[in-house]
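Q: The following blocks contain the structures, represented as structure tokens.
Just so it is clear, none of the values below were taken in a lab; they were calculated from the coordinates. Nothing here was measured: the structure is a model prediction, and the numbers come from that model. Cβ atoms are built from the backbone, for glycine too; each structure is taken alone.
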Structure I
Amino acid sequence: MDVILSDEQDDPLPSESLVDLARIAMEAEGLPDSTELAITLVDETRMAELNAEHMGKAGPTDVLSFPIEDFSGDGGAVADGDGPPLLLGDVVICPSVVDANSRQAGVAFEDELALMVVHGILHLLGRDHVVDAEAEQMEQREREILAMIGRSRP
């Protein structure tokens, strides 16, 4: 599995654990070894631009997901490993918003950041949290994946 992490912030974060977590999440979701994912860390200005352009919302947010493949929303990939690489998509995270959210929630920044990686990947796989029942399923899956690395869902 190929995870490309790009840190476009002025103050970059250590990225090895984020790449490892992304690979664990993709493996847990049954994605083939040929899967490719991009994670980009951006500042609030860039995130606000992306949020306005793609979501029609003002201001920065914590995470945005831009899928390339179209999954059914059941959380399971149907691709096999024999074809071309599976281009999952892009997860864009704004660490400063994640930090503010973690402080507000009273949880560790690292736990909140890990949640954003998993949350973004699940969105790429078609999971959503608009409807309460879907939100519960998505949150349960986040807890399961984060538990694999010894983290809890804030």
Structure II
Amino acid sequence: MKVKPCVGCGYCCIKTPCGASRRLYPNATVCPELIWVDNRYECGLMKLPGLVGEAYRKELYAGEGCCCGLNSWRQDIKKRIPEMDRSSLNPLPKLLQIFISALSKQFVSTDSIYLTLLDFKTQMENEKYAPDEINSIMKSIGHLFDDSRSSMTKGFMG
């Protein structure tokens, strides 16, 4: 299979969202991190600063090129999706996602994390958040913790 440089046509992200997109935006049909910049599509996750962005660039094979060389979009690069309100698709603001990812890498016991999340869920229920919103938030937090947590600390019980 011949790999060609990515031209930012959006084909991959629009046709089949990546694993990171499906984890962060489970209800989205098109990834809200797909942004139109300077007449091409770019991934907002890959543009995040520091280790978070580095981890997404590694996971999404940034710079490895395009293996869909026969798709016609490569020769016809244009904006194919309208601007979307990204805030409605992910219940967690970007800075909170970065914080949770950083926290998950710390040497904190699994029990402490679990108890903190249960308390957080109870507080959301007390504030009268809708059950489906609570489930979506908890699922997003869980994915972030699981994806970012080091294998050395996953079973830490201390």
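Q: A value of 4.2 was computed for distance in nm of label points 7 Å out along Cα→Cβ at positions 2 and 26; which of I, II is the source structure?
A: This value belongs to structure II.
Q: Compare volume of the Cα convex hull per residue in Å³ across structures I, II and report the one with the greatest value.
A: II
Q: Right, something else. Starting from the value 15.6: which structure in I, II was mean count of other Cβ atoms within 10 Å over residues 50-57 calculated from?
A: So the calculation was done on II.
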